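Just below sit the structures, each encoded as structure tokens.
Derivation of every value follows stated rules applied to the coordinates shown; laboratory data play no part. In this text, all values refer to a predicted model and were calculated from it rather than measured experimentally. Cβ atoms are built from the backbone, for glycine too; each structure is taken alone.
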Structure I
Amino acid sequence: MKIIICGAGRVGMSISEHLSNENNDITVIDSKSEALKKITDLYDVQGVLGLASHPSVLKDAGIEDSEMLIAVTESDEINIMACHLSSLIYNTPTKIARIKSRDYLNEEFLDLFQEGKIPIDHIISPEEEVASAIVKQWRTPGAFDVAEFCNSQVTMLGILCNSNCPILDTPLRELVDLFPGLNATIMAIIRGNDLIIPRSGDDVLNLNDRIYLSCQSDQIDRTLAAFGHSEITSHNVTISGAGNLGIMIGNMINKISPDTNLTYIEVDKDIARNAAEQLEFASIISGDTLDPEIIKEARVTNESSFIAATNHDEVNILSSLLTKRSGTRHNIVLLNQPAFLPLVNTLDLEAVISPPLITVSSVLKYIRKGQIEAVHSIIEEFGEVISVEALETSSIIGIPLKETRLPKNVSIGSIVKKNNEILPARGNSVINPGDKLVMFVPVKSIKKVQELLSVRLDYF
């Protein structure tokens, strides 16, 4: 598939990495030669220097015969214009644009992007999606990763098996007897740097294993408790960073939990003043989140959740470690740089949010063909958790899962039937046409899964 990506920043870099690994023909446009050189050196992509909003630059990038344009520059206006021109002049089939400004996303103006006006097929809003991910994480202490599938009927949980886990060294087949009625299935185990897909009931969990499982959404608390996590959502939240993202997080928390006490720490006095004007329900402290005295002033205690959401990864990591020394109940850390992600385990960071991965997941669900509802790239980047509808022509229809030819590194977690009944995937489970599956799929197995499901999980 021939794809043009506008923007060689963090988001464009992450998208380029994923798509180039799938043998797509990728061209990246950016106005900065340094960024362009970096991305072309790292990945198998072509680079074009210039503004993506200029018709001649789009032409140089090969827009005439491209199947998709993904505009993810830092400028909303450039992204909008690139999509508009590619549609108006070159009739590009699919246009995806990153839009950050809340003004464009205001419900009053959303009809601008309807058919016949500004021709953007899909809008992604990174800040809104990141804020939503952080709030989900805050509401689910005990999990280091959370994602919803199938109209929120099924939830994927990433859980650390610490010393409190009661089922360490227990064969997984015994979980059914130990927790009757628990609708949860382990899809993947991350042990150190290794990926393990449990294929038999003989597999056991070890201390410090990081597991990904799917469960019925109304059983989240019970599922977490089964693995030794009984943490309670804190109603005292301190947020480091009072910029647009921080404000959005606070508004979301206040909307769903008005009794939650919100405190902000912001080093920039102007930003702090602006936040104080917008967030009448929150306390704003102007100071450095790395200053122990400021942490004390914010009353960060063992009853608090701490959300590190500044634009600086180093500050987010260090402030999280500092507040953990104060005994915070739950820490959530924003990490923009992929280079920091391997530190997640070594630094004991409880919950990490990666904006580039979130944005990539949003893009992938529009790029993947077939009945794909959602895509969630896991933080370790071993693969993706997806929800997909099984078609009638699939080779796995009508036979027990244990008799299918699923690749060994692919696993199905939950099955949502047409009547909305949710079933844990087991060896005797039978897939029917129209069933929705929540499954873990390593990138290298996408084509094989495509063949089995008759759903084009590969890219166009």
Structure II
Amino acid sequence: MTMFWAIVLQIVLIFLNAVFAAAEIAVISFNENKLKKLADDGNKKAKRLISLTSHPTKFLSTIQVAITLAGLLGSAFAADFFAEPLAQAIINAAGIESSAGITAINTVCVIFITIVLAFFNITFGELVPKRVAMKWAEKYSLGISGVLKVVSVVFTPLVWLLTVSSNAVLRIFGIKKDEDDNTVTEEDIVLMAEAGSEKGQIDEKESELIQNVFDFKDNTAGEVCTHRKDVDIVFTGENDSKWEKTVYGSRHIYYPVCGKDADDVLGILNTKIYFRLKDKSRKNVMEKAVQQAVFVPENMPANELFYRMKDTKEHVMIVLDEYGGMSGIVTINDLLELLVGDMADKDEKSEYSIEKIADDKWHIIGLAPMEKVEEALDMDLPDEEKEDCETFSGYVCSVMSSVPDDGDTPEIDSDGLHIEVKKVSSHRIVEMIVTKQPAKEEQSAVDEDKNKEKED
């Protein structure tokens, strides 16, 4: 064989290596769901691919046989057609006659040719075709399906031997035959959504919604509901004018109707019906506008609660604690806010405010959520201190290890913060002044400067 045809043969073998290396990556990169859809729509090539990939071990063995044969043949021919002539030319030119010298030259030439061949094989037989295959995975996979089928049939005996051998080894490591390793978990989807958002392929809000969907079930009715202390209640012992004052003053849709106390829930007042009644006498309101209360335990997962509301067409339910008392009230809007965020009306007054009044000083009013306070102060408070605390008021009580009485104005230092309680109402901290203290190193430097000024 002439040098020309030897080069042509090497090019052909590298090409074959590239074809099958690209096929491996393309088929693996092909979206499985899309492949199944194409097959269901009658695409013969897609059906052929599914028949091949339905046995992963056999498919990978088929590809590997083709790649390995191309590589082995290339190496074998290279030694004969390139290394040997090159060594002989060097020996003749240098006039080397010793056996040791000839052996050394032959070895060096084989290594050199192997390195050169490896470069071309890696570049043009692996890297380039694989990158191309990833870009056009669908088109290439479908196009090569026929060739893969033929190779699979031709090499059936060898593929069978390799399949049996690999399955035997896999069993040693506890991996079952054709076990599905491509199961997509909840974490996988969330991570893909985050990655897609970072790359701009998925909108940030869409990514957040996906995250919220998976976090949905981790919340309970007790965590989602409006706590009983914040629930506006109408009592049967109150007169009609008191009911009107409560309804018109708080602007909710639903109000628990209670008897002797908040735990004695008799029904739910629906203001949509209440406002349409011309006769707002107590008897008529109780008959027409007060619906039967539905009770759920506070440990019910939010997703179960959502489906309960969907099935029963009830958009409000009373949440009970373990002792049967009212823990709070939950509406369909409360659940929707877990998925899409705050849905409060634009004119609805906020339950809290966080106002910066000076450098490193904030005025906090109401039940400010922990994450909002940390965001405003640009700091992360220790997990052990804020554990089980949804609001900053709860955090302060946790640090104090007590609940202040109405009228108390305690001051505490904790976690780099100086907290001045300004108002306590119904045993709830509703107003504070929070000051960020400098770090110990910074404070030491300030003290040193003050001492120097005094000395001067």
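Key figures
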| read-out | value |
| --- | --- |
| Ranking I, II by FRET efficiency 1/(1 + (r/R0)^6) of positions 150 and 230 (r between Cβ atoms, R0 = 41 Å, to 0.05), the structure that comes out highest | I |
| Entry that produces -0.28, -0.38, -0.63, -0.95 once log10 I(q)/I(0) by the Debye sum over Cα atoms at q = 0.06, 0.07, 0.09, 0.11 Å⁻¹ is calculated, selected from I, II | I |
| If distance in nm of label points 7 Å out along Cα→Cβ at positions 6 and 358 is computed and equals 8.9, the structure in I, II | II |
| Value 1.06, calculated as Rg/Rh (Cα atoms, Kirkwood Rh), for residues 38-293 alone, assigned to which of I, II | I |
| Structures I, II, by FRET efficiency 1/(1 + (r/R0)^6) of positions 70 and 310 (r between Cβ atoms, R0 = 35 Å, to 0.05): label with the highest value | I |
| Given -17500 for helix-only ellipticity at 222 nm (-39500 (n - 2.57) for each DSSP H run of 4 or more, over all residues; to 500), calculated: source structure among I, II | II |
| Mean count of other Cβ atoms within 10 Å over residues 94-101 derived as 9.6 - corresponding label from I, II | II |
